Structure 1
Amino acid sequence: MNTTSAIEVAGLTKSFGDNAVLRGVDFEVAEGSIFALLGSNGAGKTTVVRILSTLLRADGGTLTVNGFDVATQAAGVRASISLTGQFAAVDEVLTGRENLVLIGQLRRVEDPRATAAELLAQFDLVDAGGRKVATYSGGMRRRLDIAMSLIGNPPVIFLDEPTTGLDPQSRIEVWRTVKGLADRGTTVLLTTQYLDEAEQLADRIAILHDGVIIADGTLAELKALLPPATVEYVEKQPTLEEIFLAIVGHDGAGTEGALA
């Protein structure tokens with residue numbers, strides 16, 4: 001993993017009226033890594049993302065994204081990032097290919113159709129590319145949404161609770177996609193309230209609580225904060241999610257049509 005920071009946040013504060021949502025948030029995200037901002041509903045995760053993506057102004061603190069100051073070089077930040085919100089921002093009337101071509105035209109890429117074809121192959125959507133998005137499953141829509149966010153090759157991507165509302169199988173599809181982004185060198189900051197999601201994806205995890213980061217580290221470093229585990233021999237029962245995936249198949253082969 002590259003040790004150069006793609007995102008730096010120091011002393012970030014934000015209040016809405018008398019409600020202090022962020023009270024001095026500090027963290028760094030290394031280039032080409034997956035950083036999970038973990039917290040319960042209302043912890044301020046989305047507020048952090050909105051500030052970093054220049055959609056909201058901070059009250060205090062210093063923030064840089066891809067070397068650009070968020071407060072004074074907003075245009076540079078916007079040119080460096082892509083943001084995928086909690087709900088897939090896709091046009092259901094258009095086909096998957098048409099959605100990608102449209103974004104390519106808006107971002108003025110050299111060959112939008114070639115870009116669309118490449119992304120459909122990259123995200124395993126070639127067979128569905130000619131279908132209207134209204135027929136897609138939740139996982140397929142989210143994959144298309146993330147594919148759209150990659151047009152223009154932004155070095156930094158923000159994913160705000162990317163698997164909210166998805167079934168277990170679709171969540172695994174999205175996890176695979178996110179891991180692939182980091183493998184190709186993209187820096188990913190994702191927010192989540194799902195502990196297993198952070199555990200599966202993140203190189204580093206920061207826990208946001210009561211407006212501040214109360215823990216920040218690798219999974220191994222966070223585990224080391226707890227007392228040594230007591231070894232007990234118990235019968236392990238499968239979780240409902242494990243049962244579901246065992247029955248329908250982990251790779252989801254042949255199921256997308258049924259879920260669409």
Structure 2
Amino acid sequence: MPAGNNTCVILQPSYIPWRGYFHQIHEADVFIFYDDVPYDKHGWRNRNRIKAPGGCQWLTIPVISKGNVTHGLRIDEVSIDPNQRWAEKHWRTIQQIYGRAPFFARYAPFIEPFYRQPPSLLVDFTIPLTITIARDLLGIGHTRFERSSRLGISGTKTSRLVALASFFGATRYVSGPAAREYIDERQFQDAVIAVEYMNYDYVGYPQRFPPFEPAVSVLDLVFTVGPDAGRYIWERPAAGAAQVQGVEG
């Protein structure tokens with residue numbers, strides 16, 4: 001059994017997630033993409049928002065859903081619709097909106113290759129892209145990434161979360177605040193794992209197109225402030241600074 005990791009985070013994979021998602025990655029010694037649970041059709045698995053001059057704009061990866069094909073499927077079983085040229089459109093939109101952002105030229109070479117020949121499965125696109133953003137754009141080098149579908153650990157609800165965290169020797173489990181409604185903390189206590197919940201109190205940053213909108217993809221932040229992105233995610237906000245609340249996780 002692997003050991004030595006202290007903090008575990010378990011989250012469903014998402015498409016170009018917001019900064020709170022990467023805050024949890026930064027908190028983790030081991031981050032588990034929870035990819036073998038039911039696909040939520042109207043969630044963040046295949047879509048997110050960017051800030052355009054006229055307001056927020058959705059970028060949605062089309063998945064094969066005709067006839068409710070996605071109903072009952074796990075996240076790691078969902079296929080991208082091969083008949084739509086979404087990848088080219090998404091990258092062109094990102095270029096148009098952020099092409100003149102201060103750090104677009106620096107980070108675009110890490111992101112653009114993902115849109116050239118996307119794979120057939122949704123998770124095979126979103127997970128590697130998320131890891132690249134974490135490591136190469138945000139400089140998060142200490143976190144180990146795993147997929148729950150590859151670990152062979154069963155269980156239901158909280159018991160499975162505990163089993164996954166215990167497998168990696170975790171003594172601390174960090175979760176989004178929404179999980180308070182369904183996590184049975186006693187099961188973590190029995191396994192001697194402390195449970196902590198994120199508090200998404202973030203300062204605003206110099207977004208290119210005001211008014212400020214916090215609930216957008218982290219790409220908006222990194223293309224704008226570059227290496228200073230950590231100041232607006234995991235570093236403590238300055239006293240008296242304007243704070244914003246997150247919506248995801």
Structure 3
Amino acid sequence: MNNLVSVIMPYYNKKNYFLESINSALNQTYTNLEILIVYDNQNRDDLEYIENCIKNDLRVKIIINDKNKGAAYSRNKAISMAHGEYIALLDCDDYWETNKIEAQLYFMLNYGYDFSHTTYQIINYNGKIIGKIRARETLKYNELLKSCDIGLSSVILKRKLLGDMKFPELKTKEDFVLWLGLAKKSVNLAGLDKSLMFWRQTPNSLSSSILQKLKDAFKVYYLYEKKNFFYSIFCVIRLSVYALFKKINL
């Protein structure tokens with residue numbers, strides 16, 4: 001296994017968690033990486049801190065947006081500049097087990113998968129483990145439509161899959177749209193049931209805003225999946241019920 005993997009990390013106001021996140025990428029047992037950090041802060045206050053964290057590691061490149069453009073724009077920009085055959089996604093408040101890429105890439109190459117995601121643990125802002133989401137062996141379009149159980153920071157996929165597809169510029173759920181698009185193309189969304197990623201639930205994150213989530217969920221079904229208005233409303237309600245069920249069972 002010597003395939004180059006491009007790690008994509010959009011950065012926006014994540015100073016409290018960034019060191020743990022970047023170290024989990026830099027310290028991977030699989031070392032053939034390029035790490036693209038997209039600095040998306042309006043100001044430049046955290047740049048020096050980020051540069052200190054990466055310890056002059058030549059595998060890391062910092063890309064600076066001229067203004068705050070959002071995570072979807074930043075990921076798309078980095079993907080367009082990436083050289084790796086594989087793309088690994090990592091948000092700057094999440095982190096990986098040190099063998100994450102090695103184990104996942106072995107799984108993908110062994111079974112011929114172009115896309116995979118893993119089981120992940122949910123942690124709170126203090127780093128305490130509060131739950132776990134298991135990766136299902138396979139996810140078809142109709143199953144995914146009901147509930148998005150793919151943790152973005154657990155995903156590795158072949159860069160060629162993104163040739164004509166991008167993250168839409170939604171504030172939340174942008175990854176959900178992309179996974180649905182891949183599922184519609186019959187890409188096998190393979191799940192590896194090994195806990196290799198830690199997803200952080202923070203109180204002030206966009207993903208914790210219920211109203212924003214509901215608005216974006218409706219856009220997923222109505223605008224992107226072209227479902228009719230009433231079926232889109234039904235899908236949003238169903239998605240919310242599944243999300244509530246998952247929260248209760250953490």
**Request:** Compare distance in nm of label points 7 Å out along Cα→Cβ at positions 23 and 231 across structures 1, 2, 3 and report the one with the greatest value.
**Result:** 3
**Request:** Could you tell me which structure in 1, 2, 3 was used to calculate distance in nm of label points 7 Å out along Cα→Cβ at positions 7 and 47 as 2.3?
**Result:** 3
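One of 1, 2, 3 was used to compute relative contact order in percent (Cα under 8 Å, 6 or more apart), and the answer was 29. Which one was it? List each step's numbers first, then the result.
Values: 1: 25; 2: 29; 3: 21.
Going through each structure in turn, the value belongs to 2.
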**Prompt:** Out of 1, 2, 3, which one gives 1.44 for Cα Rg over 2.2 N^0.38 Å, for residues 103-166 alone as computed from the coordinates?
**Reply:** 2
**Message:** Comparing distance in nm of label points 7 Å out along Cα→Cβ at positions 119 and 151 across 1, 2, 3, which structure shows the greatest value?
**Reply:** 2
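None of the figures in this text is laboratory data; all of them are computed from the coordinates on show. Note that the coordinates shown come from a computational prediction; the quantities given were computed from them, not determined experimentally. Cβ atoms are built from the backbone, for glycine too; each structure is taken alone.
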